[in-house]
Structure P
Amino acid sequence: MKRDEIIRKIEASRREGKRPDLRRVDLSELDLGRVNLSEANLHEANLYQANLDEADLHEANLVFVNLIKATLRRAILRGANLVFANLRLADLSGADLSGANLGAADLYGANLSQAKLVGAKLQEANLREANLTRANLSGADLHEAELGEANLSQADLCGTDLREASLSKANLSKAMYDQHTQWDRGFDPASAGAVRKRKWGLF
């Protein structure tokens, strides 16, 4: 399907008061930049190397979707369901994934620099070698996530759940954490280069 066909299909669904249905559709290498795909059902869709820069995908169903090498720079994915999604080597820099469900998603080598992942669910997600520089992961759930060799430098980890997460060779230089951040037992964030957020106020 071509870009214009997709847009017409989406608009027709919305006129009928229905959720756009793009399940299992092949959208590989398609330019969908800035397209409004909010609440669309893209279950098992193929978006390999697709351009979704600045696209609106908030609350979309992206379960089992193929987004390998796709670009989603500054895309809106708030509240989206990305369980088991394949995002290997995808570019999500500056994307808003607040409240998104990325449980067991494959984000190996993905670029999530400056991405907003506030309150996101990333349990058991594969973030090995991912770039999370300056990403906002405050309140995110990374329980049992794979973060080996990931770059978390200057990331916001305040209130983040990192229990049983693998942080082998991860870069935590200047990453910010607070008293609500949960680390795996025995892990010393300060020795890994992370910085505890100062608690302002009277003592």
Structure Q
Amino acid sequence: MMFLSILAISALGLVFGLGLGWAAGKFRVESDPVVEQINDLLPQTQCGQCGYPGCRPYAQAIVSGEAEINQCPPGGEAGIRALADLLAREPLSLDPEYGTTKPPAVARIDEQTCIGCTLCIQACPVDAILGASKQMHTVIEAECTGCELCLPPCPVDCIDLVEVTPYLESWRRPRPAGATTPARPASSPGARLA
């Protein structure tokens, strides 16, 4: 009897799995590849500084012509240049109406001052704040994008943005101004030896 029950449940799982697989293929929504490419270039802070609720809606607005490529402060001038190159447009300077480029930062919560109101958790677009009602909260720094959306709702001002210091694993040598491709090492094929 037990074997028959296991067999019946397994058969139902197989039928439902095949049905879901068929439905996923039949009702697939194709997205615009240009929107995907633009979204890949955006910093994924989901901060809303561009006037859109996240990076994907901003990418869709750029493609549809509703938004310019210079509305993303976290992406900065490098992001604007990358978007201009992708879309074969003239690079623009960052529109100051949407903010200014700032160094990367993460939120830090003063756990002694935090009252556990959860307003910051609700405001965080990337779920980088961990905590419970009437308990202290903390920020998962690896997930925090520094969007500043958690600052205004905090009633006790216990959240500060702290500039990110580069670690050995994340540090990269800045490229010289105007450089678009990395220099070829002397040992690579086709390079001239001095």
Structure R
Amino acid sequence: MHASAPAATRHRRLAIDAAGYAGPARQIRSPNHDPRPAGAVVTLLVVHGISLPPGEFGGEGIVRLFTNRLDAAAHPYYASLASVRVSAHFLIRRQGELLQFVSCNDRAWHAGVSAWKGRAHCNDFSIGVELEGTDDRPYAAAQYTMLARLVRALRRAYPIADVVGHSDVAPARKTDPGPAFDWARLRRLTAPRSR
């Protein structure tokens, strides 16, 4: 039998409330955010890929990084992250579990130096979604399913025009979610449903 997302996550309709929180995501508050600039409208969703330690799945490294509790001595790679202050709005684990760190109404610190369609500072007008994974290993079916549900919920709440990779908004610095991410699959899963 394969691992799957908790039953509550699989069966409750995903919706973003007025405060910017997704039910039924597991809420873990990150301090790594601030208010969006006045008048900023969310029009972009940035898909990321992350694993901590690199290439390993299922541990607490990502959560610890996003909540500033990563022990730099716990793994050789972590020393390079000791002073990093980042967080995405969401993380989707390999089994499809959805975690939320920052309200969608706030600016999470996920894209860094970035631009999309000539507009700089993507954090100002985007939602960041991390997928637990690597550039070169296929993402899990449960992750695509949850990501599609989340994209649909976010599109109902915000005028999101584009869904792109971190590599699209920061091509000189970033490669994620990488060639292992199946964009065609996500487009199929998020295409308008015929009635």
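Bear in mind that the values in this text are calculations on the coordinates, not laboratory data. Please read all numbers here as calculations on a predicted model, not as lab measurements. Cβ atoms are built from the backbone, for glycine too; each structure is taken alone.
When you work out distance in nm of label points 7 Å out along Cα→Cβ at positions 65 and 129 for each of the structures P, Q, R, which one comes out largest?
Q
A value of 10 was derived for relative contact order in percent (Cα under 8 Å, 6 or more apart); which structure in P, Q, R was it taken from?
On the way: P: 10; Q: 15; R: 28.
Computing relative contact order in percent (Cα under 8 Å, 6 or more apart) on every structure in P, Q, R gives 10 only for P.
Hey, log10 I(q)/I(0) by the Debye sum over Cα atoms at q = 0.08 Å⁻¹ derived from one of P, Q, R reads -0.27; which structure?
This value belongs to structure P.
Out of P, Q, R, which structure matches 12.7 when Kirkwood radius over Cα pairs in Å, for residues 33-72 alone is calculated?
Among P, Q, R, the structure yielding 12.7 for Kirkwood radius over Cα pairs in Å, for residues 33-72 alone is R.
Work out the source of -10000 here, i.e. which of P, Q, R gives that when helix-only ellipticity at 222 nm (-39500 (n - 2.57) for each DSSP H run of 4 or more, over all residues; to 500) is computed.
Computing helix-only ellipticity at 222 nm (-39500 (n - 2.57) for each DSSP H run of 4 or more, over all residues; to 500) on every structure in P, Q, R gives -10000 only for Q.
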